[in-house]
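Novice: What follows are several structures.
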Structure 1
Amino acid sequence: MIKTQTNKEADIKSDFPIFKNNDIIYLDSAASAQKPNLVINSINDVYSNYYANINRGVYTLSQIATDKYEDAREVVKEFINAESSKEIIFVKGATEAINLVASSVSEIKLKKNDEIILSRLEHHSNIVPWQISAKKYGAKIKIAESDENGNVSCEAVMKEVSPKTKFICITHISNALGTILPVKEICTEAKSRGIYTLIDGCQAAPLLGIDVQDLGCDFYVFSGHKTYGPTGIGVLYGRKEILSETPPYQGGGDMIDRVTFEHTTYADIPSKFEAGTPNIAGAIGLGEALKWMKKIGMKNIHKHSQKVISDGLNILGNIKGIRIIGEPNNRGGVISFLYKNIHPHDMGTLLNSYNIAVRTGHHCAQPTMDRYKISSTVRASIGYYNTKSDFEALAEGILKVSKVFEKN
């Protein structure tokens, strides 16, 4: 497969050792992004030069590790423009962050017959935790529907609101279709009614400049591995006045003030929600990833993604037999499609033989698939390292796959 690169494209990819070590067209960043050298080096630096447990030791290594860990929290605070670093909780990923809110905040917010609103486009991680809480407290889940193009409007969300609505929990960008939802408008309307909002920012954090104060959300979650950082680390942003009154999600070391066999008092936020030894190297690596993104500039990253996705839509749209699933008004870094009568899994498997990596399946978004009466799609999703040439290679690969099926 012939694939030419400009000097600029080569410079971007040179930051990522995986592209030096593998001749691959990687179009699965919505699942997990590749890691730049400085993130990999930062993790190696932790374990090679100053690893120790944090918040416990009076010796130098522990103090250095603690400072680096808290510095990373400050980086996250600046990255999403939170009011305070106390509002930044390190978790193992966005899934844990949503579970934390659904479990602990529901304890003070939900009661029987209350309502939780989700959108049609949610990832399973923003559905199942709320189903568990709804069952526990006798609450009801209501769904804001998408239109045939994959848009979810503020009007569709607010249509489901009633005096019993306590939470609106929605994705910022759909991982299955790429739809960018009007989350600021939704949060504004929810706030005026005293409804808590949780935004799943897993697909948005790598592409958009996130400002939680401007959005006006109560909670915002994202995962490190999608923002060019390590796996096993994620972020929960929560307004401090809510987190302060919320009971802890887990019990253990470092989240306490004083423990006796009769009674325990808890530490202040954020420690109250970070029981046990945390992912120290992961948090530090995430901080480095976010600094790398800020150095490039989130406006530049967004502009780049919009150009590449536009090119991708044009290239794929010119292939006879392609069906693009969803045509949202505003699209993030995702294109889902079907090709003729070739099953997505067969397409993905054969594309792999040409060193093209795409995601196939329901993308942990089965209700979205149900909306289109399909079970799965092929999904191409991008990172900062992707370019128009990657979609040209994908198109070439699709046509090769087509010829294989024609022979059979």
Structure 2
Amino acid sequence: MAEKLQLQEVEVWDGNMAFAQAMRQAQIDVVAAYPITPSTPTVHGYAQFLADGYIDGEFVLVESEHAAMSGCVGAAAAGGRVATATSSQGFALMIEVLYQASGMRLPIVLGLVNRALASPLNVNGDHSDMYLGRDAGWIMIDAFNAQEAYDLMLMGFKIGEDLSVRLPVMVNQDGFITSHTAQNVKPFSDEDAYNFIGEYKEVNPMLDFCKPVTYGAQTEEDWHFEFKARQQKALMDSLGVIKDTFAQFEKLSGRSYNPVESYMMEDAKVAIVALGSTVESAIQAAKNLREEEGIKAGVVALRVIRPFPLLEVKEALKDVKAVATLDRSAPGGTLGMLFNEISAALYQNDNRPIINNYIYGLGGRDMTQENLKEIFRDIKRNADEGRLVTPLQQFSGLRGPKLSFFN
């Protein structure tokens, strides 16, 4: 493979098309899907490529999202390269089978276009579905824009199919904000993209009748514990493969990815930790505050959500005095997932910054520059006082009376 690939001309794609094009270039054997907003254009786009004769393989349109993931599990166990896409309620319906996929060590790739979970019904983007899947044993990575959706979907196949990993991979992008926003994307040629991913390597395929295998066996107390421990080790060890894949991708494309992305953190005293499309907005707010008010603000973003990059988070935030974690999901009666995960990482540091939690953007509510600046100002107050002077948990951008908890 060449030291650096010649990228194709710039395409104008939204995030769904970026997912679909990466799936096309991966030369998937089976896509089983049931369309749901806002991920429908991903599978529609892939189905159109197949109908127009651009690719081989099978597209199986099933009766539900539960059946879609079941079809993916069957096809992957049979020995095929498999992928699908979904959102929100469809993802929730898949949950039972997500655990089957990871437990069977099947490297299925799922494009998850993040959307709010009902009730009330909402088709816009937040991270409720992403958070729902965080303990299903899947590798989880997060794209902040359409270019990253394309890149990470390609890398998802390479990561999950690595023989030391063999786990399913979930690639997240924000519903509508990323999935339906057209942006410039620089893709690889079809040949270069496929060569980067590589030929699919079968492991214990069910259709090899000379070597019979069993999937989904019942273990009970005799072997269940040992099996799940090995699965957990494979998930945690996959971080090394993820880093290696990111490094290979950068060498070929010039585009850099890290498990934890840091922006303006060299001298930052306060930092926001965020996911998804909000990351780019937070970077702009930090730049503006540095210029306008002299606040040494920075941004840290999780590129890899599972396995959680605890040591990398610890290093990224080691010198700050105050941190705000931004959770785009209703926490269900406690603090948000990012708050809990980041707090665990920071607890390992001798310097433990003041940390609080902001819930924002539920159901697609905009996160404005003024909202972000207000958060930076809040945590600067905490840093200046050397203690938590703002509520531990707040709702940012909420209309009506201000809601906060653990004051």
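Each value in this text was obtained by applying a stated rule to the coordinates, not by laboratory testing. These figures come from a predicted structure and were not determined experimentally. Cβ atoms are built from the backbone, for glycine too; each structure is taken alone.
Novice: One of 1, 2 was used to compute distance in nm of label points 7 Å out along Cα→Cβ at positions 71 and 343, and the answer was 5.1. Which one was it?
Specialist: 1
Novice: Right, another one. Using distance in nm of label points 7 Å out along Cα→Cβ at positions 207 and 319 as the calculated read-out, with 5.5 as its value, let me know the right label among 1, 2.
Specialist: It must be structure 2, since only it matches.
Novice: Suppose you compute Rg and Dmax of the Cα atoms in Å, for residues 263-366 alone for every structure in 1, 2: which one lands on 20.8, 69?
Specialist: So the calculation was done on 1.
Novice: Comparing FRET efficiency 1/(1 + (r/R0)^6) of positions 63 and 151 (r between Cβ atoms, R0 = 41 Å, to 0.05) across structures 1, 2, which is largest?
Specialist: Largest calculated value belongs to 2.
Novice: Taking distance in nm of label points 7 Å out along Cα→Cβ at positions 15 and 279 as the quantity of interest, name the structure among 1, 2 where it is greatest.
Specialist: Comparing 1, 2 by distance in nm of label points 7 Å out along Cα→Cβ at positions 15 and 279, the maximum is at 1.
Novice: Identify the structure, out of 1, 2, from whose coordinates relative contact order in percent (Cα under 8 Å, 6 or more apart) was calculated to give 16.
Specialist: This figure was derived from 2.
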